[in-house]
1. Rg and Dmax of the Cα atoms in Å, for residues 6-45 alone was computed and gave 9.7, 25; which structure, I, II, did it come from?
2. Suppose you compute helix-only ellipticity at 222 nm (-39500 (n - 2.57) for each DSSP H run of 4 or more, over all residues; to 500) for every structure in I, II: which one lands on -13000?
3. Please state which of the structures I, II yields 3.0 when distance in nm of label points 7 Å out along Cα→Cβ at positions 14 and 30 is computed from it.
4. Quick check on the output: 23 is relative contact order in percent (Cα under 8 Å, 6 or more apart), derived from one of I, II. Which one produced it?
5. For which of I, II does Cα Rg over 2.2 N^0.38 Å, calculated from the coordinates, equal 1.03?
Structure I
Amino acid sequence: MLSIDDIKKDYEAVMESQELLHTMYGGPWPRSGFTIEENLKDLKRHQQEFLDRKAFAYTVISLDDSRVLGCLYINPSDEMTIDAVVTMWVRQTEYDKGLDEILFRTVKKWISLNWPFKNVDYPGRI
């Protein structure tokens with residue numbers, strides 16, 4: 001679970017990946033000047049949604065637990081025909097090493113085998 005305990009490592013990964021995140025999501029997050037306090041607010045929201053079982057955000061972390069490599073989000077859909085919307089990102093250095101494609105394939109398989117969804121949307125993915 002993505003939690004407030006991840007704040008420093010998560011913020012570092014987000015800030016390293018600002019341009020990549022803008023490209024992937026097509027939006028302003030994280031904005032120029034994004035602060036660690038704003039990130040903490042985001043993490044608190046994600047953590048509470050997880051605990052309330054409304055949405056599920058996971059931290060992708062290195063095997064030695066020293067770095068956040070990215071995040072995965074499983075959210076409800078506004079469309080009746082879609083069970084869940086799944087998005088994910090990896091930090092720029094890991095994206096450059098090909099981790100994004102590996103994570104996508106792994107998550108897609110995990111979702112299909114272990115979650116009760118029939119129709120999942122992976123925005124920006126094929």
Structure II
Amino acid sequence: MNIASKDLLYYGAAICTGIAGILHLILVPNAIDSNINNATLFLVGGITQIFWVLPMIKRWGRIWYVVGIAGTVILIGLWVITRIPDNPITGRGGPISERAIAVEIFQIAYVAITALIIAKERIRKPSSIEEKS
């Protein structure tokens with residue numbers, strides 16, 4: 001089995017979002033007892049991130065990649081905001097655990113790899129204006 005280097009980017013992005021999704025789902029049982037809003041966010045985010053493995057492996061296209069990046073950036077932003085003391089969402093700064101750091105690392109890696117995929121596709125495919133010249 002010969003895997004091209006461009007294939008590795010798609011697999012890498014899929015693995016990163018999948019692991020982040022699994023880690024989010026692992027947080028659901030603990031959050032249900034203490035905060036149903038957190039549990040809901042972890043459940044929906046986790047399921048969505050695991051689903052997002054499919055568009056990456058199947059290469060559904062740029063719009064899917066952009067939506068995946070946007071959704072992941074929103075999750076990262078929510079995490080960052082909720083760590084700030086007196087934040088507008090929780091009113092207090094949340095803890096920073098090892099698991100949370102792992103989730104953020106996989107999410108940031110997903111965003112970076114997917115942005116690289118988009119950039120490489122853009123370089124590889126000339127615009128329609130350039131094709132006509």
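Quick note: the coordinates plus some simple rules give every number you see, no bench work behind them. Keep in mind the model is a prediction, meaning the values are calculated, not measured. Cβ atoms are built from the backbone, for glycine too; each structure is taken alone.
1. Values: I: 9.7, 25; II: 13.1, 43.
Going label by label, the one that fits is I.
2. Working: I: -13000; II: -27000.
Only structure I yields this read-out.
3. Values: I: 0.5; II: 3.0.
This figure was derived from II.
4. Numbers: I: 23; II: 31.
Label of the originating structure: I.
5. Values: I: 1.03; II: 1.22.
It traces back to I.
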